[in-house]
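Dropping the structures in below, format is C-alpha cells.
Every read-out reported here was derived from the displayed coordinates using simple, explicitly stated rules and does not represent laboratory data. What you see is a predicted model; the values in this text were computed from it and never measured. Cβ atoms are built from the backbone, for glycine too; each structure is taken alone.
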Structure P
Amino acid sequence: MIDFVNRPLVRLLLVGLPALALQTTFFADVKIFGVVLQIMLALSIAAGLAGGSENGALAGFVFGLMFDLVVTSPLGLSALVFGAAGWGAGYLHSRAIENPKWLNAVALGLVSGLATFVMPVVANWIGVEGWLSSRLTKVIIVVAISNALFSFIAVPIARWSLVVRRNQRLAPPAEVFL
C-alpha cells in the first residue's frame, strides 16, 4: 500500500483533488481585483521547478486535465497550456544546480504570466471567441504576482508530490565536475 501511495502520479492526484476543489469553490468566489487566482497553474509550474521538465509536463498535464473536466473550456486546452508551462519551468530549472526560493518565485511568476497570456491565444486559435480582451493585461499581472507569492508553498508541495528527495535536488550532475 505504501508503495502505491509513493508513486508520483498517485501523489499528484492526492495534491490535485483538494487544490481543484479550492480552485473551483473558494478561489472562484474570492477574487483579487476581479481576477480568479490560478493555483492549479501554480502547482503545475512548481512541479516543473521542483522535478525538472519531464515531471513538470506530467504534472501540468494531470492538473490541466483535472481542471478541464470541471470547467467549460475546450477539453485539453488547460492540459496543453499547463503541461507546456510545467515543461518550460522544468527546462529553466535544469539550467541551474539549485535555485534559491526567491528565484523560484520569480520563475513561477514569469511562467504564470506567460501561460496566462498563451491560454486565450490558443483558445482564440482553436475558435473560442471572447477570451482576448483589454482585461487580459490585468489578469496576467494579478496571476503572475499571486502565483509568485504562492510559490513558497507550492514548490515544497510539488517536491513532495513528485517524490523528489533532498539528495536528488542538491547533487549536481557529474558533468559539472569534469
Structure Q
Amino acid sequence: MILTITLVLISVGSLLVLLYAARGQSAPFRKLDDMVHELRPVDLAAFRNLMDPEEEKFLQGNLSPADFRVLQGERLRAAVDYVSVTRRNAAVLLRMGEAAARSENAEIVLSGRRLMYNAYRLRLYAPLVIAMLLLRVVLPNARFSPRRLLEQYQSLSSAASLVARVQYPTYAARLSAVL
C-alpha cells in the first residue's frame, strides 16, 4: 500500500514538473517590445557545428586525446547553453502564441496555436537534450545528437515569424532577426 501511494505521489509530482517545464514563465507581456527584448539570439549554424559528428571526428583525428577531451567538454557545455537559450525563447514565444490564440481573426488564432504547440514541444524536449549533452561530458563515448531540437527550433521560429507577419507586421523583421 505504501509503495502504491509513493508511486502515485511520484507520478503526480513528475507530471507537475513536466507541466511547469513546458509552461515556463506565464506572465503575459505588456507590449510586444517587451517580448522581443526578452528573446535571445541563437546562432543555429554555430550550434549545428558544435553537434556535427564529422566535425567531432575531424577534431578527434587532429588533436591529442587529452586536448580533444578538453575541447569536446567545452563544445558540449556551449551546446547546453544554446539549448537553454532555445528553451527560454520557447517560453517567450509560448506567451506570444497565447496572445495570438485569443485574437478575433481565425488565421491569427490558428497560427498562434501552431506557435504554442511548437513551443510546448521544444520546452518538453530541451531538458532531455540537456541531460544527454551533460551525460556526454561525463561519458564521452556516448553518442547522441540533438538534431531534432534544431529542427524543432527552426519550426518554432517559422511559426513565430508567421504570427508576427499576421498579427504584428511592424515587428516581423525584428523578431525574425532575433530568432
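From P, Q, which structure was helix-only ellipticity at 222 nm (-39500 (n - 2.57) for each DSSP H run of 4 or more, over all residues; to 500) = -27500 calculated on?
Answer by label: Q.
Any idea which of P, Q comes out highest on Cα Rg over 2.2 N^0.38 Å?
On the way: P: 1.02; Q: 1.21.
Checked P, Q; max of Cα Rg over 2.2 N^0.38 Å sits with Q.
Name the one structure among P, Q that Cα Rg over 2.2 N^0.38 Å, for residues 38-133 alone of 1.05 was derived from.
P
Which structure, out of P, Q, was FRET efficiency 1/(1 + (r/R0)^6) of positions 102 and 142 (r between Cβ atoms, R0 = 41 Å, to 0.05) derived from, given a value of 0.40?
For FRET efficiency 1/(1 + (r/R0)^6) of positions 102 and 142 (r between Cβ atoms, R0 = 41 Å, to 0.05), the value 0.40 is produced by structure Q.
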